[in-house]
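What follows is a set of structures to go through.
Just so it is clear, none of the values below were taken in a lab; they were calculated from the coordinates. From a predicted model like this one, the values you see are computed outputs, not experimental measurements. Cβ atoms are built from the backbone, for glycine too; each structure is taken alone.
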Structure 1
Amino acid sequence: MADGDRDRVREATDIVDLISEVTKVRRSGRTFMAICPFHEEKTPSMSVDRARGLYHCFGCGEGGDVFTFIEKTQGVSFPEALEILAKRAGITLTRDPSASRRIGRRAEAVEALRQAIGIYNERLKKAADAGPARAYLRSRGYDVDVIDEWKIGFAGTDWDTLTKALKAAGVGDRALMDAGLSRRGRQGMYDVFRGRLMFPIHDLRGDPVGFGGRKVEGVDPKITNNPDAKYVNSADSIVYNKSRVLFGLDRARQAIASSGQAVIVEGYTDVIAMHLAGVKTAVATCGTALGDGHFDLLRRFTERVVLAFDSDAAGSRAALRTDDLESPFRLDLDLRVAVMPDGLDPADLVQEGRAAELAKAVENATPLLQHRIEAEVAKHDLSGPEGRARALHAAIAHLGRVKDEIARREYARHVARLIGVDLQTVEDAMGSRRGGRRQERQETVNRPFDRYEAELLRVALAQPGAGLELEPSDFTDTRLRSTFEAVGDDLKSGKSVDVSKIADEGVRTVAMSLVLDDRPLPSVEDLAALLRRRRLDTRIEELNEKLATLDPSGQAYSEVFRELIALQQERRSSTP
């Protein structure tokens with residue numbers, strides 16, 4: 001797209017009319033005020049500046065321009081928002097030839113996937129070799145209406161059932177491979193999925209981008225591809241990135257936005273079961289662990305996310321691939337855990353007619369950190385002083401990972417009530433844990449570093465002068481900050497650091513652990529991009545706080561607001 005397209009579309013779009021399509025807007029002096037669609041409120045707190053094409057909510061802090069508004073309200077990327085607004089304004093966007101070719105290939109792959117969904121669905125309902133799959137679905141209580149609503153299908157047991165059908169319909173080999181439906185072998189093209197129950201995966205726009213294939217009992221494992229795997233999922237392709245797709249989000253996004261909550265379950269059948277039970281906010285990952293990309297998607301619609309796994313898995317899987325319990329604060333999410341009754345998964349509960357219990361478990365979801373603390377305390381016998389002491393030390397290990405002072409103090413109160421000791425005892429234990437170099441060294445061993453900050457310092461130590469212009473303020477982990485301060489001058493000058501000569505034993509221990517980590521180093525470019533985004537986040541937070549103290553009619557407010565909008569736009573454009 002040409003550089004001028006953005007400006008043409010922005011100038012052609014009246015931000016007041018745009019926002020009026022979503023929420024109530026009224027004039028207030030030189031500007032307009034609107035009921036903010038990003039949080040529940042009864043009185044208008046969103047200021048809309050028609051002349052400058054900007055908006056800002058003083059209640060929740062959301063703000064931006066016409067493109068931001070479309071991105072936030074429709075859950076799309078900037079290029080998609082540009083397309084939507086251009087179509088709305090009757091503007092034809094300029095495309096370079098390479099972009100047109102990419103769009104053409106994507107469209108062909110999406111169409112191949114769309115046709116595959118129909119073929120798989122018909123085979124499930126009619127083909128003889130789909131009998132075991134139909135029996136499985138009947139055992140789960142899925143009738144034809146459910147099958148058709150979710151377009152569930154069955155991949156044929158022959159080597160190239162789908163490939164032949166799609167090629168006969170005019171789909172080319174490149175589109176088949178781009179869509180992840182077929183591969184090329186010695187004897188020609190063959191199906192990626194065979195003998196599996198097929199769940200179509202769609203992106204936010206509702207375009208099909210891949211499949212999740214479930215193994216079915218009764219189908220000859222010699223026929224099924226990768227027979228040892230219960231699920232086989234589409235590989236990443238030009239249309240599919242599993243780290244940025246959630247199964248069911250295309251259906252659930254409006255319910256999530258209106259309810260202010262998303263529910264993440266483990267599998268495709270759990271999502272369907274949740275929706276059948278009336279929990280229309282359920283989504284699932286597609287064969288990969290929860291990651292930042294998934295939460296970035298959900299953050300477009302809500303800040304509250306409930307993890308609804310079975311009781312044994314909830315605590316561990318909730319930790320976002322690590323045991324780093326600072327994640328909910330770093331992600332700026334209200335992350336909660338719903339423990340399923342009797343350790344059953346949602347699909348089992350719905351099948352047993354216990355949908356009401358399922359909904360209640362989601363309603364009573366507890367914050368992630370609270371869940372982890374309570375699970376840890378439950379391992380100890382609280383009837384005696386030794387058991388309470390062990391439980392307290394275990395709980396304090398979790399509290400020590402919370403940097404937010406308010407949250408840490410509130411959790412200290414909760415721990416005191418949970419174990420049956422007074423608040424001062426908990427605070428003394430926390431202070432003792434933080435105090436003294438000997439205890440700090442023990443914390444270094446037991447508490448994980450901030451993942452990104454550790455990688456920044458690890459690369460800086462391994463590749464002095466590589467281009468990472470770090471500052472002490474880039475490290476919120478005090479151990480990493482102290483380590484950087486000890487070696488920062490050498491790193492800035494490009495000198496190699498002999499960490500064994502660091503005088504402070506605690507700092508030396510941290511530096512040694514980083515230098516001796518033999519994992520492959522991440523790219524400097526990726527880390528530099530991450531560093532820029534983190535610095536932008538910090539500055540945006542500072543400006544939001546400053547804005548709340550200024551008079552909206554003053555010059556200072558306008559200047560801060562302009563800087564804030566510019567940084568928010570820069571932050572969005574820097575997100576991969």
Structure 2
Amino acid sequence: METNKNNLFSDFKPLTKQEWMNKVNIDLKGENFNRKLVWKHLNDIDFQPFYCAEDASKHLANTGENARSLINYRTIQVQFAESGNKQALKAIKEGVTGLVFNLKENVSVTKLLNKININEIAVSFTLTENAIGFVKDFFDFSDQNITNNKNLRGYLDLGIISNYLTTGHFNMLHFEALKHLVNLSKEYPNFKAITISGTTYLDSGANQVQEVAYTLNSLIYVIEHCLERDVDIESIFNNLHVELAIGSEYFIEIGKFRAFNSLLHEIAKTYGISNFKHTLTAKTSVWSKSVTDAHTNLLRATTEAMSAILGNVDGVLIDAYDKEFNNPSDFSTRIAGNITTILKEESYFGKVANPVDGSYYIEEVSTKIAEKALELFKAIEAYGGFYKAFESELIQQQIAEIRQEKIKLISQRRLPMVGVNKYPNLMETVPSKVLSAGGNYNSKLLIPRRASLEIEAVRKVTELLVEETGKRPTVELVSYGNLTMRKARAAFSYDFMGVSGFEIWAEKSYDNAKQAAGRSALTESDVVVICSSDPDYTESALLFVETFRDINADKVLLLAGNPVDIMEALNTAGLDGCIHLKSDVIQTISGIQEKVQKNIKSLQL
């Protein structure tokens with residue numbers, strides 16, 4: 001038995017990467033390998049379609065460890081101590097293990113933390129006013145209620161970086177406050193007094209390399225100000241808490257968190273620090289969420305939390321799925337907390353050794369992100385550092401370039417968002433008031449926003465028209481000819497036109513183009529989409545358009561496909577346009593809406 005086991009694979013010769021490549025090139029049948037299979041990512045990194053042992057490079061050091069005591073955070077908005085305490089106790093009952101109290105003004109610590117066991121529950125505070133006074137009261141409370149100083153976990157966040165990014169104003173007094181906060185927390189090694197938040201970068205449209213680099217640049221800025229105020233460098237790193245956003249690119253996000261941990265240790269070495277203990281919290285991003293088909297946000301939040309945990313974070317903060325358009329309900333808040341609980345307790349994330357350790361792909365992703373982020377980090381430092389780069393709008397401009405590229409890819413549907421530009425929920429009605437009218441930009445600031453704002457603005461036009469006229473525009477899918485192609489193009493049209501918020505009728509098939517044109521011209525639909533094959537278009541699309549326009553001159557008439565050889569003739573005959581894989585969904589649907597609005601309003605006069 002032992003001999004058979006040892007010889008199990010002896011008859012199989014290991015394949016080299018070149019042998020795999022030879023097979024891939026045969027299957028590609030002359031197609032370009034790099035164009036077809038290499039993923040050219042917006043981080044300016046190329047990812048190969050497969051990796052093997054020959055690709056194994058030197059792994060990054062200090063990428064973190066899978067957190068066995070992963071903290072499941074929930075934000076508590078505090079107006080009064082009693083109501084904040086009530087929310088906190090409810091959260092703990094629902095399985096939350098970390099509380100982030102968002103304080104707008106000073107409240108009683110004793111009342112706020114009443115009946116909360118801070119030996120087991122991590123407590124954190126985002127503070128604006130009277131930070132020193134509140135924190136003194138908090139540590140007095142901790143002295144009386146902690147059984148072991150290592151039990152106290154959590155962090156303090158003065159919003160030093162995040163507030164500056166979104167307002168353009170630095171409160172220099174906060175650096176004085178940091179000095180006192182570090183001194184007050186020195187007896188509690190697992191409670192962090194200095195928070196650096198980089199969530200604004202990703203939520204404003206940055207890529208992962210930019211988020212990592214700029215967060216480290218902003219950290220250097222804070223460190224230098226603390227050193228000027230005689231804060232010990234070792235105390236700074238041991239009091240450090242970092243918060244990063246989580247995007248929707250699963251494997252890239254895993255690599256991002258691992259790369260950040262590694263680069264943070266490299267920076268610490270430049271200050272002579274080789275051994276320190278920081279904490280890293282991941283927060284679900286605003287950028288990746290949608291208000292249309294909002295329950296899809298639950299799936300996004302789940303994969304985001306998974307990637308963060310596998311990226312070795314210490315805590316996860318998941319926003320309610322409806323936060324972007326509603327005051328979160330008890331249900332949505334509870335479900336958000338349940339996501340981390342299920343991942344940790346039922347899927348064993350954070351309870352076992354990290355399963356992605358040693359993965360060729362993950363190690364490659366982590367290494368490349370670290371290399372690119374370090375390169376950008378050094379460039380910003382050479383420019384003059386974080387503050388100068390932000391004041392001169394260099395950082396904002398670099399992020400704007402990536403943001404616009406992302407928006408372009410979303411509009412072209414090359415960057416899919418379920419429920420937004422792909423697979424829209426046509427059974428859903430969305431009030432116009434919750435939809436955005438478009439992006440709001442200020443070149444001097446970074447404004448967290450959803451990626452879908454421009455598409456939401458298109459949908460908003462439809463919903464306002466419905467509210468004004470009482471009529472939802474309708475789209476009729478008319479097919480004939482080759483069965484396979486007409487079905488495929490009808491399915492594509494259903495998906496493409498669904499983004500508009502129009503009512504989409506089920507596909508209607510006809511025996512020939514003339515019959516299809518004659519009947520669809522007489523229906524009550526507002527838009528007709530011709531669905532057939534290219535050969536059928538060459539033979540009879542012109543007949544369809546001419547027949548249709550002889551009967552109906554007002555309806556919007558589209559064609560699914562891009563028959564370039566006959567487009568001029570079709571347009572001259574009265575075709576309004578085409579929809580196909582290269583169509584820009586925002587521009588195309590906006591043009592359709594404009595024509596439909598005129599027709600509907602003219603009929604009501």
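Quick notes on this structure:
- Structure from which 17, 16, 5 was derived, semi-axes √(5λ) of the Cα gyration tensor in Å, for residues 255-302 alone, options 1, 2: 1
- Structure (1, 2) behind the derived value 0.90 of FRET efficiency 1/(1 + (r/R0)^6) of positions 79 and 295 (r between Cβ atoms, R0 = 30 Å, to 0.05): 1
- A value of 18, 43, 29, 10, 0 for P(r) over Cα pairs in 20 Å bins from 0, in percent, calculated from one of 1, 2, originates in structure 2.
- Given 7 for relative contact order in percent (Cα under 8 Å, 6 or more apart), calculated: source structure among 1, 2: 1
- For 2.2 (distance in nm of label points 7 Å out along Cα→Cβ at positions 15 and 367, calculated) the corresponding structure among 1, 2: 2
- Structures 1, 2, by distance in nm of label points 7 Å out along Cα→Cβ at positions 431 and 455: label with the highest value: 1
- Between structures 1, 2, the greatest calculated value of distance in nm of label points 7 Å out along Cα→Cβ at positions 183 and 399 is seen in 1.
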